[in-house]
Structure P
Amino acid sequence: MSLRDTYAAAIHVAKTVGMQGSAEEKDGKLVFHGTVTSEDAKNQIWTALKSVPSWQNDLHAVIDVVAPPSVQYTVQPGDSLSKIAKAHLGDANAYMKIFEANKDKLSDPDKIQVGQVLTIPTA
C-alpha cells in the first residue's frame, strides 16, 4: 500500500477544507505541503494525519494558514451590516464578521454611515 493510500482520508479532509497544495511520496515519506485559510482547517487536517499510527515516521507536513483576501466596500444609503453581509457573504446573519473586521471604525454594528469604507472579509 502506498503512503498516499494510507493517508487517503487526510488527503480527502485537505481537499474538503480547501487546502491549496500537494501530497507527494518522496524518499519513503509523504511530503504534505499546503495552505489553508483558517486554524480550524489546519487542525482538521492535522487530526486526520495523526490518525495514522505511524505518522511521525512516514510524514513530513507543512500546513500554513494564510489570511483570505478582503475587499473594501463603501456604505451606500439604505445599507445595514446585515444587508452588506447578505450581498457579500451570502448570509445576513454574518454581519458580525464585518463588524469584527471593522472594530477600528465601528463602535456599534447598528451605526454605520453612508460613505464609510468597510473591510469585507471573505466568506
Structure Q
Amino acid sequence: MAHLHITAWLIAFILLFVVTSFYKQGKAKPGKILHMILRLDYLIILFTGISLFLQYSNISGELIIKVLAGLWAIASIEMITVKTNKDKPTKAWWIQFVIAAVIAIVLGFGRLPLGVLP
C-alpha cells in the first residue's frame, strides 16, 4: 500500500505542474480535465493514506503531524490550481505546499516505521 501511496503522490506532483502550466497558457479545457484527474488522485492518496494509518499499532505524535502535513499539502495543491485558473497570486500557497510536502516526506520516509527506507 505504501508504494501505491507514493506513486499517487508522484502523479499528483506531476499533474500539479502540468495543470498550472495549462492554466497559465490559457488552455482552460485540457487544464480543467487534468484538474479533475488530479482531484481523483486526491481520493487515491486519501484512501491509501488512511489504509497506511490504520496499519499502525501505536499512534504517535509524529504520525499525527505526518497526516496533518499530508492533508495540508493536498489543500495547498488544490488552492494553487484554483488560484492559477482564476489568475490570482499563488506564491503563499506554493510556500505552504513546499513546507507541507517536506514535512510529510521526511516523516514518511525517514522517521515512521512503515516508510520505504529502512
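None of the figures in this text is laboratory data; all of them are computed from the coordinates on show. Just so you know, these numbers come straight off a predicted model, no measurement behind them. Cβ atoms are built from the backbone, for glycine too; each structure is taken alone.
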Determine which structure produced the value 24, 38, 16, 13, 8, 2 for P(r) over Cα pairs in 10 Å bins from 0, in percent, for residues 58-97 alone, calculated from the coordinates; the candidates are P, Q. P
Here P(r) over Cα pairs in 5 Å bins from 0, in percent was calculated and came to 2, 12, 21, 23, 17, 11, 8, 4, 2, 0; which of the structures P, Q was it taken from? Q
Working back from -27500 (helix-only ellipticity at 222 nm (-39500 (n - 2.57) for each DSSP H run of 4 or more, over all residues; to 500), computed), options P, Q, answer is structure Q
If FRET efficiency 1/(1 + (r/R0)^6) of positions 34 and 106 (r between Cβ atoms, R0 = 30 Å, to 0.05) is computed and equals 0.30, the structure in P, Q: P
Going by relative contact order in percent (Cα under 8 Å, 6 or more apart), which of structures P, Q comes out largest? Q
Comparing distance in nm of label points 7 Å out along Cα→Cβ at positions 26 and 42 across structures P, Q, the largest value goes to Q
